[in-house]
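J.: Dropping the structures in below, format is structure tokens.
Each reported figure results from applying straightforward, stated rules to the coordinates on display, with no laboratory input. From a predicted model like this one, the values you see are computed outputs, not experimental measurements. Cβ atoms are built from the backbone, for glycine too; each structure is taken alone.
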Structure P
Amino acid sequence: MTEYKKHLYMTVFPNNALIASQLEPDQFGEHYTTGSAKHFSQKVIFAEIDINFRDPYFEIDKYLAETVAYADGQPKKTKFISSYNVLEHVPLSAIQTLYLVTTNGKVLPLQPSKDTHFHDPRKIRIYQEICPLDTLVVSNIDHQEFGKLITTQKAKGAPKILFTQIDFDTDHFLESNKSKDIPYIDLPAVNPSRFFDCITELKDHPEKITKTISLGGILRDISYKFLRHGFWFACCEEIKFYSMPSSDELEDKYFYWWKFVR
């Protein structure tokens, strides 16, 4: 019988779960999106977790022992270890490669890299919180400060957070809508009037650093193409950044992922 390598995967979108599997990352991404009727039919984001990671919150050894091939030699595709409070109990150091999966199961690997996107106090950014929160936020602080803020406040935060930035020109939005009675925004599921008010308030009151645009996220409705820079895992002062490849690199090195991005 074929010996399969065992993996620990943490899904972070659309749900947060810790899963044992004998599938390789590209097979896991394909299975999760297209290989099973009970799984998800849109984009999926997951990370490989260090196979040696252990925490009392999880019964990892128990479920890894149950992650064995079937009698016909087929690998065990998924063995759920936990589906609640997962990211909160996983240290950033245990998170390895991050994978972005298209709706038809194509998988893009992202490696941790240095975050060089320094703070510009004139810049207003749109942050999409992904896990464990799902909130769309506009802010005038940079990624490091935002990650620290969200993971150190209790009212609207979480012990750890995964977030990304939406590629959107807020200055152009304000300028093009300043004389309109009803503003227009080229973002799905976003109230343009609410968005205009949030941006204006941050401009007029620089002491405010965040405004919530929507309690629900828009990651389901937008393409990976509209994400800026990449993804950040944050925990207080600690941050782990995964950079998105450039368009040229995607076309050259990851063509079969890029061509199916919608």
Structure Q
Amino acid sequence: MTSTHLKNCTIVVTRPAGLADKLINQLVELGAKVVHFPVIRITAAPEQGKLIEQAKQLDTYDIAIFISRNAAIFGSALIKQAGSWPPATQIASIGAGTAQQLDELGISTDIIAQGTANSDSLLKTPAMNSVTGKRILIFRGNGGKEELAANLRKRGASVDYFECYERRRPNSNAEILSDLWRRDVMNGIILTSSEGLKNLYQMVNKEDLIHLNTTPLYVISSTMVELCGKLGYKLTPILMPSVADEDVLQSVLANCTTRT
């Protein structure tokens, strides 16, 4: 049954196509009006054959780290083509949202970063502080950040990458956002990566930047909070505990008040 907790709240979800449906449906069930405006386009990485061959070597690694929901989706698909998950290889997740995605794909996570979903949180887990001599494989998209691997190498681990997807900025018409601002019905924008935040600022019409800078932005890390300020954002971003659907929903419920 549809709730009215978010009645008259219009929320923009920026997750890529294929990753937004569940969250959108949950927001709608709570009474929200939802606009889907993807700020990242996700595609499978090229040279799938080479990646499948790399996946066949997974049993030579002690730990596999999934850096995002997309890493879980695209990485697990290639692993299934290569064979089955080696039982001796531990699975680590950057946060609760990625762990949730892995679970939906039938993969149990051994190590989950607590709190904010970022490299710093994962590096604080006991398992990541005892990696001397271990081989670690990081599942990620093309050209991701190097901080996690650099720190693990400093701690004595050997680290390789499994770049299983590519991220691009969509060539989308932002008029749908302009219309929301013109009608003064924009109540918040959910953003789940720094790259997506940067893309949003490049995708909106220039005359709408003044509106974007005073629209509630839901973000998932202190890095994104800092980036908002650098981009000219005028408010304090709403920091969600993680990218997990339940954390996003609770943040929206707490901050987008019902108006009658």
Structure R
Amino acid sequence: MFVRSLAVAAALVLVPSVRADDVSDAETKLKEYLGAIKGSEAGRVTALADGTRETFPDFVLFSHVIPQYPVAREAPAPLKNTNVIAVPKKKDAKPVLITDAAELEKFFKAHARPVTKGSEGQATATAWLRASAELAQDGYFKFAVKAGTTSTADDKTTASGTATVDPQNMDKGEIKATLTFKAGKLASAETKSSVSAGIRPRCQATKLLDPDPVVRAIAEDSLRVMGSTAKDYLDAQYAKASPELRAAIDRVRAKIKAEGR
């Protein structure tokens, strides 16, 4: 299912240079591209912001992530489980598929706008981190991207930043990046990741009626910790559950809401 992210609307407000028809046309192209790949509908599609608009004026970038929980899914070629897809605004140009750091660096070197001042270096660093965060996704991480320092000496500019993991679900870690530009072009990118996943939906809902009260409590606690991020999982389980299990899921949902999770 193609999901239009709320980030699209926000980006249109915050970045005046991005027109609504640019995004709409890019979405249409992306649907056509993914429609030719059987199985791609398992992925979640999100339009990317965080510096990507400024850094790539000729493209609109999207992430395509195939969640690996509660059941791992194999990605259909040429897609991987995590992808960044750059859709060109040029009418007859084809989308560019990016599935790893090497392809990301190649794309930045070929298509990023020249960096001539500090603010442009910061925008490019945040764009790099946003794309890197999407390539580290499993469908449940939430990242906050923040630009760091930028320095310029002679013809070389260095820009850094961090994508920090939201600790919800007991996730932890961050992605740090330092980009070096020479004569305005990306020369190198150093990226370090310490990201690790916390609790993920597996079979917790089905264990809410387990005969062992300890197992029931562990399952409920896990779902409460996941909070709103477990919504899709709980909805799917609820749709096929027995009346007894539906009642148990409703109790957990009520607790999540009452606790503001």
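J.: Given a value of 20.5, 70 for Rg and Dmax of the Cα atoms in Å, point me to the structure among P, Q, R it was derived from.
T.: It traces back to R.
J.: Please compute distance in nm of label points 7 Å out along Cα→Cβ at positions 56 and 200 for structures P, Q, R and give me the label with the greatest value.
T.: Ranking P, Q, R on distance in nm of label points 7 Å out along Cα→Cβ at positions 56 and 200, first place is P.
J.: To which of P, Q, R does the computed value 22 (relative contact order in percent (Cα under 8 Å, 6 or more apart)) belong?
T.: It traces back to Q.
J.: Can you tell which of P, Q, R yields 14.0 when Kirkwood radius over Cα pairs in Å, for residues 152-223 alone is derived from it?
T.: P
J.: If you don't mind, there's one more thing I want to ask. Given a computed value of 16.5 for Kirkwood radius over Cα pairs in Å, for residues 72-175 alone, which structure among P, Q, R does it belong to?
T.: P
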